[in-house]
Structure 1
Amino acid sequence: MDSITQALLGASVQGAMLGRWQGRKALAYGAVLGTLPDLDVVIDYGDAVANMTYHRGFSHSLFVLSLLAVLLTWLIRRFRPDERYTGTRLFLSIWLVLITHVLLDAFTSYGTQLLWPLTTPPIAWSSVFIIDPLYSVPLLIAVLAGLLFGLRGRRARWPAYALAISTCYLGFTLAGKQMAEHRVQATMASQGIQAEQMFSTPTPFNSLLWRVILVDGEHYYETLVSWWDAAPPSLVRLPRNAQLAAELNGSEQHERLKWFTGNVLRYDVDGDQLLVTDLRLGMTGFHPFRFPLAERSAEGWQLIAQPERLPANRGDMSRLVSLWQRIWQQEPALPLAAWAAELNGGR
């Protein structure tokens, strides 16, 4: 999730656990500690693909963060003891602030390596967009109220109430994901489509409209599904150009991307470059993680040793309006094929 939400989550957790003793300081301590796992973004792993796929690695490991919670608890009890609460409560507070950060990240589509150093694929439950006001607002209200009025007496319960509301909202997003996938599976069965895999994720800034991708060899299907849809989803068939993957044999970056994304990738030729796109993130036609992994020469395709991430624009704001309207109205259908074609120069 975004850093602001993570700070609010950390502040709410520590406020709920230690607010009655630490007061407003609990909110500040929790906000700082709640953003700690994301400091790995300052590490340069050598190229753009490595920077993407090693982010949310060791710093988001349940094992590493549990050990860190033990260390921080010992240091605080050693140098800043407070007899008003036990070491067990302090440890549990620190541990929850750190662990809830990475668990919330796992609800997004990016991919979080909760079990590092194990080499299992990243976990992406993909039921929450990376910025979702409906999740963040209850936490924001509780934190602002705590800053204004303190966390003494019954007011100490406000962060806990906000956490309960936000957690219930996460449950609602999982229900939305199941709804979208169930409707798409019904359409697949009626049309005789047998896809290699399905990936679903909410569209930007909401959990009411869902984007579903079906990977099917050389092609993939995309569709949008809303809670209010009356008709079955309309599956739009799009070129994936998977045959181009053969030109990337021997590319460590390509193998890393396939592992990290679950192979939900698209391949395009743009001029003399072979581009690989992570289809999971962003929106149709606007995907922030695109990498040139090979260049064409007289001898054929040559792998790029240190690929850079292509610059991502801010997108077309009018499309956000279209997506909002699509939540409530299934027709007219949005031009997903035209949007997707923009990845390949409109072709």
Structure 2
Amino acid sequence: MLKHFQVPESESTRVKADNLRSTVEELFRKVGLSEKDAVLGANVLVYADLRGVDTHGVSNMLRYYIKAYTDGTINPTPNFEIVHETPSTATIDADGALGNIVAPWAMELAIEKAQKVGSGGIAIRNSGHAGAVGYHARMAAQADMIGMAMTAGGNAMLPTFGAEAKLGTNPIAWAAPARNEEPFIFDAAMTAIAGNKIGLAARMGKPLEGGWLGNEDGSPDMEGGQAAEFGAGSLRRQLPMGGTRELGSHKGYSLGVVVDIMCGPLSAAPGFRSADINRRAHYVQAWDIAGFCDVDEFKDDMDGMLNGLRTSKPIPGEDRVLYAGLYEAETEVERTRDGIPLHNEVIDWFKSICAELSVDYTLS
């Protein structure tokens, strides 16, 4: 994540990952989740916090999840149903489950199918927010496979030349294993920035760059400004990755459409035909490397490629070249050792929700 969105130490409290995980688990149990689902839901959230993906960790998502469970928007006791299946594919009706609980279950099924026939693709409908989709893609990499995960829903992205938001931020994640190098894990929204980064910027009083959002008439805002100045409507006028047509916004926009296709129509999820703002669906895929080549040779090739990227000459002013997943892996080591920095406003929310749900507060 850009340093621009990282919480300053002066405004944060460091929290041990194990304490955070156990607190989140208990909060999930209090709103009706089973022990297994509470543990899984907490793992997906803390994964994001440990790896510096603060937009999809407890800071932004947990309060939304807790509210959705308490007001009945998300089902705490779902029964997943496979409504269509072949040896290499399946469609799951998630019965209103939280997406970051059903998506790992779906990836396990995808991995199982890939072990049998070489690949497995699972479409998921009737589900809530999927969390950091990199978590789901990484599951396949940990099984010596290539993994992909994506999620679609909501109206946040302005189409290139469009004045109305018609797509979600529609993130895509890819993961591939290596031998000695850190796994390649790419996880990114197809908008110029992830929507939750707007909330992070507003919380910390940070400005937004030009090319991230559209003006009220949909035209690209190239000036930027304080996040709060854009108002709540800013979440529904985000520019595609690229910002403007000249800088390639048609690529981010079109990839966003690809995500909608793979998640929505492919799972026969409701709301995609009319671009309903409340629509939501996901897709995960696993490819068995052994179905294409020798796994050890693949990992050695990955090491060579990633090392070649990592050790290439950086531009003036930068110390090194990164690849997707490297910085996050280093952040996980640092935050496991030193604690996860949570903004003090988030700490106050934890104190409040723990008191409200009769959960012992043990974070700080």
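If relative contact order in percent (Cα under 8 Å, 6 or more apart) comes out at 15 when worked out from the coordinates, which of 1, 2 was used? Walk me through the numbers before you get to the answer.
Working: 1: 15; 2: 22.
That value comes from structure 1.
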Rg and Dmax of the Cα atoms in Å gets 20.1, 55 when computed on, of labels 1, 2, structure 2
Can you tell which of 1, 2 yields -14500 when helix-only ellipticity at 222 nm (-39500 (n - 2.57) for each DSSP H run of 4 or more, over all residues; to 500) is derived from it? 1
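So mean count of other Cβ atoms within 10 Å over residues 7-14, computed for just one structure, reads 13.8; which one of 1, 2 is that? It would help to have the intermediate numbers written out before the result.
Details: 1: 27.9; 2: 13.8.
Matching structure: 2.
Thinking of 1, 2, which structure, once distance in nm of label points 7 Å out along Cα→Cβ at positions 175 and 303 is computed, gives back 4.8? Walk me through the numbers before you get to the answer.
On the way: 1: 4.8; 2: 2.1.
Answer by label: 1.
FYI, it's all coordinate maths here, none of it is from the lab. Source: prediction; values computed, not measured. Cβ atoms are built from the backbone, for glycine too; each structure is taken alone.
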